[in-house]
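Colleague: Some structures to go through are shown next.
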Structure P
Amino acid sequence: MTPEEQQRFLDLGREVLAKQPFSVLLGAQLLALKPGYCELMVPMSEEIQQQHGFAHGGVISYLADNALTYAGGTAMRVPVVTSEFKINYLRPAIGERFIARAAAAHVARTQTVARCEVFAVKDGNEKLIAIAQGTIAKLGEAPPVPADAT
């Protein structure tokens, strides 16, 4: 992809994110997007903490789920939904922000299996806090993403 195509692809992904009220509520930001790959970030705030002061597991799960879906959808170039995913929490989510990096591992016509790692960032250092894997399914017979949007 040319830099201009990459920027258009990222801009399209950000438009989709902006239409997700829950993502907006969490302050999610799409940092990188290309076919089969996504980086999604959520900043730490008091509102997403659980009673021990670290980010709630549901927020980390959201990050993994959405990043997996972006990776799968951009790999297949069609509208998609998550059909299943599994997450392993490795340590408490303590940091200034959390970044999920997901990549398509296997792409087929109607579904993609993707993997994701979620990191906590504190003082510029990243620490792996969760690993997830999911199946991303083609959403019905929706039209494909236009070729010029990629």
Structure Q
Amino acid sequence: MSDTGNTHGTYQRLIDLLDAAGTAYRLIDHTPEGATEEVSALRGHPVSSAAKCIILRVKTDRRTTRHVLAVVPGDRRVDLDAVRGLYGARYAGFTDAQTAERLAGSVPGTVLPFSFDEEMELVADPAVVAVPELYFNAARLDRSLCLAGADYAELAGPRVAPIAV
């Protein structure tokens, strides 16, 4: 997926959503970077204030697979056992890159903590919505966005559950 393909549409969809809701946010331009620790340093904030977004495949039974966008603080990892328990699933693991890009509408390192695809459920750890300022790449490697954790929770409407270790 190129930066000029669906990624641009995903970025614009986010900006349109924020503007339509009247949500306060800041855009931060920086050198292209997708790794949470490195991009947090470029943006000048603690890694714990970053949203780490991981797309998971959750198998609830032999025939049913769900896709879950798990959002955890940047200094933590997704607790796959917690996600499996949350869904009463047999399996929870990382989805393949092609499916992740299709569902997210962006490349790895730029996945938004928002789901714009009805096939992908959104779950955020309570620490994500509790931060005063939440930072994440805005569907681009060279631009990030900052908004209040409470505004994120209101706008994105994630299922909030402890899913980080």
Structure R
Amino acid sequence: MPQRIRSLRKSFRDAFRGVAFCIKNERNMRIHLIVGAYMLCFSPFFHLSAAEYAVLLLTIALVLFAEAVNTAFEAIINLQAPWYDNLARIGKDVAAGAVLICAFFSAIVGFVLFFHPATLLFIIEYLFSHLFYGFLALVSLPLSSIFIFFFPFNVHKH
């Protein structure tokens, strides 16, 4: 295999390993993933336009991106200052604040796109009248909570 293709494959592998690290080690990344998944699952009920879907997808991506960059900053800061340092704390706090800003404005985007009381009522009625989908929605809640709070599932704790 030519060196350029091998190099490209390695860079994708490393990037996926970084995403996996964030999911495995950052509870907030798992929260953002679950919220984004719910938004995408329920979005068909709202008959979003292509532009609204683009805004939704970009908003989800921006929050996930910010969380990943925050994780990278924290790792770099911990490498440079493994002891308590006020500047290190400021760096970590500012990076976390950037995620908070993205999450806050994504909630506003979600409110604008999804706060339609009639549609929300229709979704509830739909889930009660279509028991299979209602059951899936009901089961997804504790499974999502387990994923958020207990993943990774450390079977062999020391």
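Colleague: To test your reading of the models, identify which of P, Q, R gives 3.4 for distance in nm of label points 7 Å out along Cα→Cβ at positions 18 and 90 when calculated. Write down the numbers at each step before the final one.
Modeller: Details: P: 3.4; Q: 4.2; R: 2.6.
Of the options listed, only P reproduces it.
Colleague: Matching task: 45, 30, 26 is the computed value of Cα extents along the principal axes in Å. Pick the structure from P, Q, R.
Modeller: P
Colleague: A further question on this structure: If mean count of other Cβ atoms within 10 Å over residues 82-89 comes out at 17.0 when worked out from the coordinates, which of P, Q, R was used? Kindly include the intermediate steps, with their values, before the conclusion.
Modeller: Numbers: P: 13.9; Q: 17.0; R: 10.2.
Clearly, the read-out refers to Q.
Only the coordinates and a few stated rules stand behind these numbers; no lab work does. Remember, it's a predicted structure, so these values are computed and weren't measured experimentally. Cβ atoms are built from the backbone, for glycine too; each structure is taken alone.
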